[in-house]
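Pasting the structures in now, so scroll down.
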Structure 1
Amino acid sequence: MKKPLIALAAIALAGCGMMGIGGGPKATADLQPTKGSKTAGKITFTQSGDKVRVAGEVTGLRPGQEHGFHIHEAGDCSSGDGMSAKGHFNPMKKPHGQPGSSDRHAGDMPSLKADASGNAKVDATLDIITVSPGAASVVGKGLIVHAQPDDYKTQPTGNAGARLACAVIQG
C-alpha cells in the first residue's frame with residue numbers, strides 16, 4: 001500500500017515542478033542592445049517568499065570592466081538609447097544607494113563585472129522588489145545595463161553613464 005502512495009506523490013510533485021508550482025512567481029527580461037551597442041542578455045527574476053533571485057548572463061560588455069545594472073521605472077525601450085525607460089525604479093522614494101543598504105532605490109542592483117571576453121553573470125538575491133503584483137513589483141518595468149560602473153553615491157543615478165542595453169521585464 002505504501003509503494004503506490006509514494007509513486008502517486010512522486011508523480012504529483014513532478015507535475016508541479018513542470019507547471020512551475022513551488023518555484024514562486026517568475027519574470028524574464030531579454031536585454032537588447034541600444035543603438036550602437038552590442039550588449040545583450042537574458043535575466044530571470046524568481047520570487048521565493050519575500051526575496052527575489054535575479055540571475056542570468058549579459059554579453060557584449062567592455063572586457064574586465066564593471067557596468068551599472070538597474071531596474072528602471074518604465075517598461076519602454078522604444079527610444080533607441082534606453083532613455084524611454086526613465087529613471088530608477090523607486091516606489092519607496094529612497095536615495096540611490098548600495099545594494100543591501102536600507103536606504104536605496106528598489107531598482108539598485110549589484111554592478112555587472114565583465115570577464116576578459118566581455119561576458120558577465122549575475123546571481124543576486126534582492127529583498128525590496130517583488131515579482132508578485134504590488135507597488136514593488138518589477139513586472140512591466142525596464143531593465144538597463146549601463147556603460148560605466150555605478151558609484152552608488154551620485155544622486156539619483158550612480159553616475160553609471162550611457163545605456164548599453166534595455167529590456168522590459170515580463171511576467
Structure 2
Amino acid sequence: MGKRQHAVKSDVSGRRPRSPAADAFSALVVQVFRLAGLLATVGDAMARPAGQTSARWQVLAAVEEAPAAVAAIARALNLARQSVQRVADLLVAEGLASYEDNPEHRRAKLLRLTPRGRSALAAIQDVQRAWADEIGRAVGEADLRRAGTVLERVLGLLDRPVV
C-alpha cells in the first residue's frame with residue numbers, strides 16, 4: 001500500500017499548525033495574562049493608600065454585601081482556598097473583618113466586614129471609581145461590553161475539562 005498524503009500540512013517541526021481561530025485565541029490569552037498582571041499592579045497601587053493589597057481588596061469586596069465562607073469566596077474568585085484563608089486571617093487579625101458562626105456549617109465560619117474593613121474598602125472603591133470612569137471614557141462602553149461578552153463566552157468554555 002502506498003503512502004497517503006496528509007490533508008493538513010505540518011509546520012517545520014512536523015506538528016500540525018494551529019488554526020487561525022486557535023492563533024487568535026492564543027493571542028487573546030497572552031493579552032489577558034498581560035492584563036491580569038497590569039490589573040494586579042494597578043490594584044495594589046489603588047489599595048496601598050488604604051493599607052491594603054489587591055488580594056486583600058478582592059476578599060474585602062467578596063463579603064461587602066453579605067458574609068461568606070472562605071471556601072465560597074475562593075470559588076467565586078477562582079483562587080485556592082488556602083490563599084484566601086491566609087488573607088482572611090490577616091484581615092481578621094487587623095480588625096478589618098471578623099469570623100462568625102455559620103448556621104449551615106459548624107466548622108466553616110463566615111467572614112464579615114467590620115466597620116474598619118468597610119471604611120478601607122470604600123476608600124479603595126472611591127479611587128477605583130475615578131480610574132474606571134477614565135478608562136471607560138477612553139475605550140467606550142460599547143467596546144467594553146463587546147469585550148466582556150467575548151470573555152464571558154471564553155470563560156464558559158474554560159469551565160470544561162482540558163483535553
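If percent of Cα pairs over 23 Å apart is calculated from each of 1, 2, which structure is the one that comes out at 40? Considering all the candidates, the number was obtained from 1. Computed over structures 1, 2, relative contact order in percent (Cα under 8 Å, 6 or more apart) reaches its largest value in 1. One of 1, 2 was used to calculate mean count of other Cβ atoms within 10 Å over residues 100-107, giving 9.6; which? The correct label is 2. Determine which structure produced the value -20500 for helix-only ellipticity at 222 nm (-39500 (n - 2.57) for each DSSP H run of 4 or more, over all residues; to 500), calculated from the coordinates; the candidates are 1, 2. Only structure 2 yields this read-out. Tell me which of 1, 2 gives 2.8 when you compute distance in nm of label points 7 Å out along Cα→Cβ at positions 36 and 92. Label of the originating structure: 2. Using the calculated result 0.70 for FRET efficiency 1/(1 + (r/R0)^6) of positions 28 and 148 (r between Cβ atoms, R0 = 30 Å, to 0.05), pick out the matching structure from 1, 2. Source structure for this number: 1.
Once distance in nm of label points 7 Å out along Cα→Cβ at positions 44 and 84 is evaluated on every structure in 1, 2, the highest one turns out to be 1.
Read the figures in this text as sums done on the coordinates, not as results from a lab. Everything quoted here is computed from the prediction, not taken from an experiment. Cβ atoms are built from the backbone, for glycine too; each structure is taken alone.
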